[in-house]
Structure 1
Amino acid sequence: MRGSYGGVGQARPFEPAAKEDMKRWHYTTMGLMAVTIWLLSQTPCLSQSELPPAPSIEDLNLRGADAFMPLFDDSVIDSASKFRRGMADHGLAIRIIAGEQYTQNTLASPVSAGAQVYVGQRPYAVTSLQILLTSDLRQLHLHKTQFNASGVWAWSSWNQASPRTIQMSSAGIYKEFGEDRVEIKAGYNANDLEFLGMQVGGSTATAAQGVYAVLPFEVGLAYYPLVAPTVSLRLRGPLGTYLKTAAQRSIDPAGGLTEVARNHTGFRFIPHGDRLLSINEFGFRREASATVPSMWFRAGYMRNSSKYSNLVDGQKQSGNYSAYVLMDYQLRKTASQNPGHGLYVGGTAMTAPSQFNPYDRYYEARLYQEAPFRKRPDDVVSIIASHTGYSGDVTAALVAQGHSVWRSSTTITSTYSLHAARGNYLGVGLSFINGPAITPRVPNALNLGISLTTFF
């Protein structure tokens, strides 16, 4: 859906007016990185009697994110294999993630390539392969620390919706302090796993995102496979409360295609014109137990100092932003031995300024069940209804030019995510879409979506 409106922006020359913003970006990131380095240096060396328990291979799994990956036990390569154990003995792990996705509208024949305006209007396929290396840095005598680096190859049949790229997809360090009250992460990250929590059920394997929840990405949030230099800090308060903040170099305001064209390896620290995205989120998160249900509330605000094209007058202006609120609550438990299993309800509301963003409002209601069948503890079934507002500034301009438009899009999506075999997750879903693209006013669609994710 990201490709439903707008073309590929051109690389812009560096503007002298950006110098002050660039200075603020440098000072912000350098200051936060200095704090990170200082805190790392304060980690005490433990005596033999104070050493923590023997490390687990799961300590090398994804740390510090809002979403989680399956356990290493749930991989094609067994966690007890000689390969895994040999690396884990040195505090190292390699994980390979292969993803396949296919989408097609079932209500009409495919259109020509030049007429496509939304995902599924022609058969749409995405393939990706990511290789991740993690280390717990035990050789440096650091506790509750993780270094990770990864690269990705991604290909899609419609480049406008999902850029084709081969690049770095993460490189950074994560550290916990004060009995896990403070978490710091610094490096190149894709922050769609770090903030908001859009993954239904919380898992990167079985999750089904809201169909068109693209507002944070319009505003410059880094998303897989596109990464950006980021320093983030999470403070955990009493009773499950937390505050999380980050300074991220913005993704190119013209979108993913321009980002890849200007930074095709992912290593460029600050491409000219890409400035600071600040992210602040407050939340309350309570895990399910025998006596209380799971609950997660989060609200946040992100602001971008990069200059975006004003969709009304075409002028370059800073100040793009997005605000969001999400809530998930466990209505019913279905397994006393695993209190997290059960029926959940959730909702989302997001907004962004219409003068900068083709999609300016997003609302979602979701109902999902973890472990819908007693013998299928890792499956997830979900029903999601969403409504996306299209910018009135954009649609008014298009109508004035004689184009037909949709004013908004409403969807209903049902998905079943199946744990098909060890390390393999298969998702099958149907999505009815009223208003699939801003322009032209094409007929409604019923998209069949199939995805397969394999963890090695």
Structure 2
Amino acid sequence: MADEAKSIPKIVVVGGGAGGLELVTKLGRKLGKKGKAEVTLVDSTHTHIWKPLLHEVAAGTLDSHEDEIEYLGQAMCSGFRFRLGRMDDLDRANKKISVAPTYNDKGVEIIPRREFDYDYLVISVGSVSHDFGIKGVEQNCLFLDTTTQAETFQSQLLEAYLRAHAQGKPLDEGQLDIAIVGAGATGVELSAQLHEVSHLLTAYGLDEVQPTDVKISIIEAASRVLPGLPENLSTATEKELGKLGVSLFTNERVVEITEDAIKTESGKSISAAIKVWAAGIKAPDFLKDIAGLETNWMNQLVVQQTLQTTLDDDIYAIGDCCACKWVGEDQNVPPRAQAAHQMASLTYKSIARRMANKSIPEYHYHDYGSLVSLGKYSTVGNMMGNLSKGSLMIEGFMARMMYLSLYKMHQVALFGIFRVGMLSLSHLFRRSVHPKIKLH
């Protein structure tokens, strides 16, 4: 029995984000439950939430506790093991990862440092905000990389509203102004959600504050919002943001963030009580040149088209933390949820085929278009056509339905169609009796 156990490959997936959790779920169901492999997920948090939803958590229009997935529960249902901890080192020679000790809120160690052996290692730790070394960003800005950060933002936002509502005097100039640095999808979607929140909080009784008391600004170094997406999508989005009263500052490179203002290279000073940094991403710092593996300036692990790292075929990287060439384009695969989903599918096939001593596939990113939600006001996007070059612009109801379907696809990968149908019905009933915004 001992020899048989030794012969079972050990697959370790580090990071339970969109790609990592989908991958480990499939590996567990197809291999772990059948005793063909020992599958382990390592993550530094207890729960998963789909990262594209974090702007809604930050605004309070989504309660994270309603949509989060318990890793231990998913592991029990899907045939893999979950181990809590943050990977901080890698021993390629002995095929081990090192996981830092875990402490509680009081600083007491609850889990000691551990090591996990692997035959196949998949690193899927996502990305974090990149402040580019700009003065004052870390000290004066909020970030939306994790559920905890999004909840912190929501708490501070609600506290600011409550304080303004009950202070018994007119608001100070700019007391509730919000500035978002970065006009990518996160910054744009957050601005629309915050506009909706300003109306909802007034409707729920905080009526000493009017929506017009809240000024929302977006500052972007590029010449347009959504600089990484097609120009027609940017134009449509700018038009919708204009209708919402969101102030746009494009071609403005931020050089410093102070306690009460954002300063730009052109000399502008944009005052704001709440400042959010959404201007760029990088892979976590611990990945930089880890165990001698090849990384780029964003700390991303450079991979082959098979998603194996360039210097070690037994180590894969997927999602935002990997740098993979986009075949046919002069750039790497963009850090999007659809890319992580496709990478997870290919990595499962690759590991399964390697275990069967078969050839492995190469990854070719398929861009199915981009969708940007402006809350209840609008959704804009583009669909990539297979029959012609270019894309088809979509807006309104159809775009909104497609946007919602992206999350449903993620849920289906984790739970299956029947359970997702039940979850959707449950969500509809819940929304009918709960407030439209988190009020505590």
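Quick note: the coordinates plus some simple rules give every number you see, no bench work behind them. Because the structure is a prediction, the values reported are computed rather than measured. Cβ atoms are built from the backbone, for glycine too; each structure is taken alone.
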- Task: Supply the structure label, taken from 1, 2, corresponding to mean count of other Cβ atoms within 10 Å over residues 180-187 with the calculated value 18.1.
- Result: 1
- Task: Compare distance in nm of label points 7 Å out along Cα→Cβ at positions 172 and 204 across structures 1, 2 and report the one with the greatest value.
- Result: 2
- Message: Of the structures labelled 1, 2, one was used to calculate FRET efficiency 1/(1 + (r/R0)^6) of positions 68 and 292 (r between Cβ atoms, R0 = 25 Å, to 0.05), giving 0.10. Name it.
- Response: 2
- Task: Rank structures 1, 2 by distance in nm of label points 7 Å out along Cα→Cβ at positions 140 and 188 and report only the one at the top, that is, the highest.
- Result: 2
- Where does the value -10500 come from, among 1, 2, when helix-only ellipticity at 222 nm (-39500 (n - 2.57) for each DSSP H run of 4 or more, over all residues; to 500) is the thing being computed? 2
- Message: Suppose mean count of other Cβ atoms within 10 Å over residues 92-99 works out to 15.9; of 1, 2, which structure was it derived from?
- Response: 2
- Using the calculated result 77, 58, 40 for Cα extents along the principal axes in Å, pick out the matching structure from 1, 2. 1
- Message: Can you rank 1, 2 by mean count of other Cβ atoms within 10 Å over residues 236-243 and just name the one with the largest value?
- Response: 2
